[in-house]
Structure formats: structure tokens, C-alpha cells
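Following are the structures in question.
Bear in mind that the values in this text are calculations on the coordinates, not laboratory data. Everything numeric here is computed off the predicted structure, so don't read it as measured data. Cβ atoms are built from the backbone, for glycine too; each structure is taken alone.
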Structure P
Amino acid sequence: MTYLRSKSVWGAVLAAGVAFSAGSALAQGKVDLPSTIAWTAYDVGSAGYNQSVAIGKALKDAYGTDLRVLPGKNDVSRQVPLRAGKVHFSATGVGASFMAQEGVFEFGSKEWGPQENRVLLASNSEGNMSVGVAADIGIKTIADLKGKRVAWVVGAPALNENVRAILAFGGLTWDDVVKVEFGGFGPSWDGIVNGQADAAFASTTSGKAYQLEASPRGLFWPPLPHGDKEGWKRLQANAPFFAPNMGTVGAGLSAEKPHEGAAYPYPILIAYPTQDKGLAYSMTKAMVEQFPKYKGAAPGINGWALDRQILKWAVPYHEGAIAYLKEAGVWKDAHQKHNDKLIERQQVLKKAWAEVTAKKIGDDEAFKKAWMEARAKALEAGGFDVVYR
């Protein structure tokens with residue numbers, strides 16, 4: 001699989017692929033992909049990019065379809081080509097899926113606003129996403145972090161919001177811990193090793209987590225007991241994209257020593273609702289049918305398995321994906337009800353955004369304040385959790 005470097009080549013991809021209609025595939029229940037499929041993903045060398053490479057090979061071998069990937073360094077750079085119709089799909093994270101849907105952080109600017117994203121499938125790996133702590137401070141639960149030094153990464157709202165959600169599980173907020181600022185994710189974990197901090201957020205499979213485990217301080221992942229309903233209620237009120245997960249892969253984890261914790265999908269294959277239903281159906285079906293061919297081909301890739309899909313998640317599924325999931329016998333009435341409610345949430349956000357932008361507020365800070373206030377008011381009036389204030 002290759003990624004494209006020139007605008008002229010992207011134009012060819014558009015001509016060959018975006019105009020393609022796979023409606024007949026949906027009617028006949030078969031995979032019918034164009035000669036070229038284009039999507040964005042994380043940067044070259046990332047887990048998301050490496051998984052895309054393996055998936056692309058399986059698609060080429062099975063259907064003769066070339067998967068062209070445009071790597072993006074951040075959420076916005078992955079979303080721009082998708083919104084512009086220059087790619088069919090995006091293999092992205094919670095930032096460009098859930099946070100973009102919510103119209104917050106980078107997506108709260110005048111150029112963006114809430115995005116009507118739709119999910120096809122996602123990779124839910126055997127690892128967890130959580131707050132790891134130095135083993136030498138005797139932490140046993142999240143609540144024990146009170147008064148301890150927790151890493152805050154400057155310019156990384158997603159990381160810091162994830163910490164906020166994990167702290168909420170233990171009944172804590174950022175005000176209950178000592179916030180230690182770092183300039184990046186890597187330095188935050190180096191800070192624990194060096195004795196500058198006691199805890200930070202990461203995937204259990206992160207190389208930095210393995211480094212802390214091997215250091216004199218050691219590593220411990222405080223559990224998030226799945227039976228603690230109130231704790232989970234608080235966590236998901238702050239980060240509804242998290243789901244209970246028994247992690248078996250990562251630093252200090254194994255099948256014999258699992259971590260009762262939390263995870264969220266990565267990568268998440270998304271599209272806009274305007275994407276052809278038949279094409280979304282074929283893409284979803286192909287991903288599932290070819291899973292045995294790319295299984296084990298890259299770290300975390302086994303999370304794309306059909307039986308690891310979270311069908312009641314924080315972003316709604318595309319109607320083409322739903323058509324296949326129904327065909328596969330896994331999409332139930334409860335999933336549809338949940339999906340319909342998520343689409344309703346998107347419509348509430350869309351209406352609130354239109355009302356704020358119609359005021360033509362010139363000052364960026366004043367606009368942001370007005371949007372966040374209107375957003376919260378509209379969601380509360382609709383009976384939805386605000387999540388970000």
C-alpha cells in the first residue's frame with residue numbers, strides 16, 4: 001500500500017473512487033469495491049498506519065482494490081480531506097470522531113463546528129487506556145491518587161480530559177491532585193521515571209509504559225472495577241467513549257494477569273453520512289470477511305474482529321455499516337435505538353451551532369464562549385449529557 005503525495009494523483013483517486021456507487025453491492029449482498037479506496041490515517045509508522053498497510057494488502061489480494069492512505073499528524077489534518085470529499089473514509093481516533101462530533105477543542109473554531117461523523121468499524125484491542133502510576137508510592141485505587149503528582153501535557157486536551165475522566169472514577173478532580181506540566185506525552189512519562197511526577201495517561205501497550213515498568217520505580221495500573229457502577233457512571237459522564245475492558249496486552253499485563261480497566265477504540269473508521277450507503281456496506285463487509293487475512297499482521301489489529309465491536313458507542317454508525325451488521329446478525333433493536341439517539345444529539349448540536357454562527361461574532365474568544373454556552377444549554381434542554389463545558 002502507498003500513500004499519495006501530489007494533488008494531481010489525488011484528483012485521479014477522486015475521479016476513480018469517490019464518484020463510484022456501490023448501491024448494487026448492497027442489493028446483492030456482496031463486496032463491490034472500486035479499484036481505489038482512499039482514506040486518511042495517523043502518521044507513517046503509527047499503529048493506525050501500520051494496521052492500514054496490513055488491511056490494504058488483504059483488500060488488494062481479495063478484491064484487487066488499492067487502498068491509498070493520506071497520513072495526517074493531527075485530528076484536523078485527518079478530517080480535512082474527509083470533509084472535502086478527497087477521501088472516502090478516515091481511520092482516526094476519538095479526537096476526530098467523538099470530539100469532532102461534539103464541536104470542542106480544535107473543532108470548536110469557526111472553521112469547524114460539530115461534525116456529523118459516522119462509524120463503520122473500529123479496532124478494540126486487548127490493551128487498555130488508563131492512568132499508570134509509579135509502583136513505589138503504594139497506590140492501590142484511583143481514589144488513592146489524591147494529593148499525588150499527576151502529569152498534565154500542555155497542548156494535549158485529549159490526554160488531559162482522559163485523565164479527568166479516570167480521576168472522576170475515583171471521585172476526584174484535577175483540583176484534588178498536584179498538576180505537573182510537561183511539554184509532551186513522552187516527557188510526561190519520563191517525568192515519572194525521573195521522580196518529577198507519580199502518574200500519567202497512556203495505552204498499556206505504550207513503549208513509555210514498558211520503560212517505567214523496567215525502571216527502579218516500577219509500574220502499576222490502578223483497576224477500574226467493572227462492578228463499580230457509580231464509578232463508571234462518573235467516568236463515562238466525562239468521557240462516554242470509554243468502555244469497560246479486561247486488558248491482557250501491555251506493560252505488566254498478560255492473559256494470566258489481566259487489568260480490569262477501560263479502553264476506547266483506535267483506530268476508528270469513519271465517514272460522513274453522505275458517503276454512499278453501498279460503498280460503506282462493502283467496506284464494512286470486506287473488513288470483516290478479510291479479517292482472517294490481516295489478523296496478527298500489526299500490533300492492535302486484532303481489535304477489528306467482529307466480536308470485538310462496541311455497537312452502542314459514542315458516535316453513531318453509518319447506515320451502510322448497519323446494513324452489513326444486520327446481515328451478520330449482530331445489530332439488534334437496542335443498537336438501533338441507541339444509534340438513533342446519537343443522531344438526535346448530532347442534530348441538536350448542529351442546530352445550536354447554526355444559531356451561534358448566525359450572530360456573526362467577530363472576536364474568536366467571544367465566539368468560543370458563546371458556542372460553549374449555547375452548546376451546553378441545547379444539550380441539557382434535549383436531555384443529553386454535556387460532557388465538555
Structure Q
Amino acid sequence: MELPVAAHVPHLGQVVPSVLSALGAGEFANSLSLAEASSACVLLIDGLGWELLAEHAADAPVLTQLAKSPLRVGFPATTAAGLGAIGTGLASGEHGLVGYSFEVPGTGVLNALRWSSHVDGGDLRGALPPREVQPLPTTFERAAAAGITTSVVSSAKFADTALTRATQSGARYVGVHALGDLAACVLHCLEARPAFCWGYHSELDMLGHIYGPGSAPWRMQLRHVDRLVESIVDGLPAGALLAVVADHGMVTVEGALDIDETPALLGGVRAIGGEVRARHVYSEAGAEADVLAAWREVIGDRAWILPRDEAIEAGWFGPVSDRVRPRIGDVVVAAKGRFGLVRELAEAVESSLVGQHGSLTPAEQLVPLVLARG
């Protein structure tokens with residue numbers, strides 16, 4: 001199948017290598033053709049889609065004025081995969097964080113944000129060490145080896161999570177508590193030469209999930225985000241670069257189907273991963289064809305539904321390593337329109353959310369690339 005977002009649109013994973021190349025680290029490819037800089041920050045605003053920014057430009061005049069072009073985030077359009085792209089410079093098929101939740105052979109379905117069993121919530125940090133799940137060198141480790149001072153400026157509550165270890169090892173972690181110290185600490189980190197800083201803000205995504213993207217609370221938060229960006233831009237040291245990106249967009253789900261209340265979707269299925277808009281379906285041995293047929297029959301044209309090999313061949317996950325291939329569902333489902341596949345008992349919180357993401361639609365795939373210089 002042809003992907004809804006053209007493959008020639010630059011991938012989120014190209015941003016950090018391009019920035020590090022602009023800082024003088026010759027081992028990285030500057031595929032975005034960024035001009036030379038003395039220090040740089042990549043600020044990721046969780047959940048800020050390209051289409052959402054365009055629709056609400058009046059609430060974000062600074063971001064709108066500075067937005068240069070869209071990026072695509074790849075499949076699935078979700079935070080774990082996006083942080084993996086930032087942390088490795090690669091798509092999910094290589095870094096291996098292929099979903100909000102996915103099966104790791106021999107252990108079960110891992111919730112990548114909580115690093116817990118997606119079935120019973122049990123802690124999996126011991127059974128699945130983060131750097132074994134994602135063993136590739138991080139962009140932060142490679143930058144430090146090239147002589148660049150590297151920092152992560154993000155919420156203090158994420159400082160020692162397994163996902164942080166998997167994707168941000170090698171950087172000095174600066175824990176912050178609100179927009180004020182996020183801006184101040186980013187600017188402080190940029191005073192070094194050469195310095196690379198990655199900043200992260202999560203609350204726009206949170207309000208989009210709870211109230212819906214474009215809702216009044218979401219728009220108010222977008223205004224605060226725009227002021228955050230303006231504060232950093234105003235304080236950029238001479239020669240410094242700021243690149244603002246996101247990990248995914250978001251849609252409001254309408255007309256969801258409960259998987260666990262639809263018996264036809266459960267026959268031959270041994271495990272289910274992913275999230276409401278992007279599902280990994282793991283089949284019993286020998287049942288792959290029957291599961292694929294059943295999901296296509298029940299869901300019809302409300303989603304793209306492919307067997308694993310066809311999803312890989314279509315480029316959904318980018319290049320896929322042998323290490324990562326078994327983590328991808330035997331059947332992979334990407335919702336169209338505003339459709340969603342919930343599990344109201346097994347995933348009560350996730351199923352209750354108004355805003356969702358993960359799929360291949362432009363609303364979820366495209367995010368802004370915003371550039372400013374000191």
C-alpha cells in the first residue's frame with residue numbers, strides 16, 4: 001500500500017543528527033542542511049501536530065511564524081517511538097520501540113512508557129533492562145564522544161525512568177518542574193560551546209488526551225507553549241540554534257470499537273499491543289491468516305490492516321532489524337479517520353481518552369520543524 005504521508009518528507013529521526021552535524025560533529029549526516037551553529041537545542045513539544053498548529057495559528061503566533069516545514073514521525077505515531085527517534089536518529093524498526101506497548105519475545109507485552117507488563121502492570125525493569133531492549137548507541141552518547149556537551153532538560157519525574165535510560169543515556173539530566181525553569185535551564189545549557197540540549201514538554205499532549213486536541217484547555221496550553229518558545233528565542237546566545245519539533249499529532253476519536261467485546265476479533269489471538277489508533281495483534285501459531293481475515297472482515301475500510309511482512313515491506317517502520325521484527329504484530333492495524341480500537345476493561349484509562357494518536361494519517365504523522373537562531 002502507498003503510505004498516506006510521502007516518504008520524501010524528512011523523518012523526525014533526521015533532526016538530531018543534522019543538528020549535531022551543524023555543531024561540527026562530522027560523523028553525523030546533515031540531511032536537513034542546517035547551517036553551522038555554536039550550540040543547539042532540540043525542543044520537543046509532545047502532541048503538537050503540523051495540522052493542529054495550522055488550525056490554531058492564532059494561539060501560537062511565534063511557532064507559526066517560525067515553522068519552516070513538516071516532518072513525519074513514522075509508525076507508530078507515539079511517544080515511545082518518537083523518543084527513540086530522537087535518542088538514536090533512527091526509525092522504530094531499528095531502535096525497536098515499536099509502540100506504546102509491544103511484545104518482547106520470552107517476556108510478554110511491554111508498556112514502554114511505564115516499563116511494566118501491559119497485562120498485569122508488573123515492573124519489568126529487571127526482566128527487560130532498558131539498554132537490552134534498546135541497545136544501540138544513543139545520539140547523546142555519540143555527541144559526547146565527539147566532544148559536545150550534552151544535556152536533557154525535562155521533567156524531574158522522568159529523570160530515572162527506564163524509557164529515559166533507553167533513549168537518553170549519555171546526557172546530563174536536568175530535572176525541571178514548570179515552563180519557567182524549562183526555558184531558563186535550556187538557555188543555561190546553551191551557554192557552553194559546543195553544546196547540545198534536548199528539551200521536552202509533555203502537558204500539551206496530556207490535555208489533548210483528556211479534553212481533545214483543539215479544545216479550550218488544549219488551546220490555552222498551546223498559548224503557554226508559544227510563550228515558552230518565545231522566551232527561549234529571545235534569550236538565544238549568538239550563534240545558537242533552536243529546533244522545535246514534536247513526536248506526533250492527534251485526533252479526536254469517534255465511533256470506537258471494543259476489541260474485547262467483539263468475539264470475532266479474539267479467535268486465534270494470544271496477545272494485543274499498541275494503542276487505540278495503532279494495534280499489534282499477535283496470533284497463535286498457525287492462526288495468522290485466520291486472524292488477518294477476521295480483522296479485515298469486522299473492521300473493513302475503517303483501518304489499514306496488513307500482515308507483518310507486508311507492513312514492513314510497505315515501509316511503515318522504516319528499515320527493520322532482525323532483533324526488532326518479532327516485536328511487530330503478526331497483524332498490524334492502523335486506524336483511518338477518527339476510528340479507534342479500544343479495550344475498555346483491559347485498558348480502562350487509555351480507552352477513556354478523548355484524543356488519540358498512533359496511526360498513519362497526516363494529522364498524526366506530520367509535525368512541525370520550527371527553527372530559530374541567536
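Results, tabulated for the structure shown:
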{"item": "Structure with the greatest value (metric mean projected area of the Cα convex hull in nm², set P, Q)", "result": "P"}
{"item": "Which of P, Q leads on volume of the Cα convex hull per residue in Å³, for residues 102-173 alone, largest value", "result": "P"}
{"item": "Read-out helix-only ellipticity at 222 nm (-39500 (n - 2.57) for each DSSP H run of 4 or more, over all residues; to 500), computed value -8500, structure in P, Q", "result": "Q"}
{"item": "For distance in nm of label points 7 Å out along Cα→Cβ at positions 38 and 158 computed as 2.9, the structure of P, Q it came from", "result": "Q"}
{"item": "Winner on mean count of other Cβ atoms within 10 Å over residues 70-77 once structures P, Q are ranked, highest first", "result": "Q"}
{"item": "Test item: relative contact order in percent (Cα under 8 Å, 6 or more apart) calculated as 21, pick one of P, Q", "result": "P"}
{"item": "Identity of the structure behind 40, 32, 17 (criterion: Cα extents along the principal axes in Å, for residues 230-309 alone, calculated), options P, Q", "result": "P"}
{"item": "Which entry (P, Q) yields the derived value 21.0 for mean count of other Cβ atoms within 10 Å over residues 110-117", "result": "Q"}
